[in-house]
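Following are the structures in question.
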Structure I
Amino acid sequence: MRIQTVSVFVDDQQRALDFYTGVLGLVLVADVPLGDFRWLTVASAEAPDGTALSLEPKNHPAVPPFTTALAADGIPFLQLGVADVQAEHDRLVAAGVRFTTPPTAMGPVIVAVLDDTCGNLLQLAQLVEPQPEP
């Protein structure tokens, strides 16, 4: 058993697609019309056959209060692993992305939190080598 697709609830599917592919650098996996919405998935360019994110519309009544509360409390909806948080932060800031938390060391990881422009906070995370005890 493996994780195949994870849903991310977004305010606007096209804006989300533009951000997740054009800014973050993920790749389009599927774009299937479904009435007013689309089955829209993206994945890592490094692993396009790996776990996909489904950019789901926030049309269920439970979703807007949930995602609004998470964002208001500063809680990221999901975490994306990167090799170098500082480099990704700098690249994304240059592209106009707003960060709510700059790169911050937290034990075995460095994290930064950004706004996806579609109602969610996303956390970038980089695993770091443990420092030897003096």
Structure II
Amino acid sequence: MTVVAHADQLREEWRAGVISRMQISALNGATQLCIFEQWLQPEAGPPTHWHPVEEVLTVLSGEAEMWIDEKHVVLAGGQSLIVAARQKHGFRNVGSGTLHVHAVLAAPIFEATFDGSAEPVRRWIPRQPGPN
């Protein structure tokens, strides 16, 4: 049985105005999910990107403009957006306060390809044992 104390997990600044905390990933024993939360300042958010797996984005508080391809919608606390694998999407804080988002990816590591990037970003990958 694995118990994870989220209050003990580090928060990190991914980009200006975006603080993230990885809750569940391959690093603490997950084999099929990656769960994290983000706190975003007004106008902040990730650029358009895609993941090789499905993602669910849930607004816990604040207001987020979210998009999939060319379709845009504004979500508020208590609403979620389901993003299919390989769909280009993104979001940003359109409110005046902090946006708090909870995200679930159907993979134990974070992998995303951002518009304009040739290579995907991969995070929270367990260290592979080397030769003895």
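Things to note:
- Read-out relative contact order in percent (Cα under 8 Å, 6 or more apart), computed value 28, structure in I, II: II
- Which of I, II yields 0.60 [FRET efficiency 1/(1 + (r/R0)^6) of positions 10 and 106 (r between Cβ atoms, R0 = 25 Å, to 0.05), calculated]: II
- Given 77 for volume of the Cα convex hull per residue in Å³, for residues 50-113 alone, calculated: source structure among I, II: II
- Looking across I, II, the calculation of Rg and Dmax of the Cα atoms in Å that yields 15.0, 54 traces back to II.
- Source structure (of I, II) for helix-only ellipticity at 222 nm (-39500 (n - 2.57) for each DSSP H run of 4 or more, over all residues; to 500), computed value -5000: I
Each value in this text was obtained by applying a stated rule to the coordinates, not by laboratory testing. Since the structure is predicted, the reported quantities are computational estimates derived from the model, not experimental observations. Cβ atoms are built from the backbone, for glycine too; each structure is taken alone.
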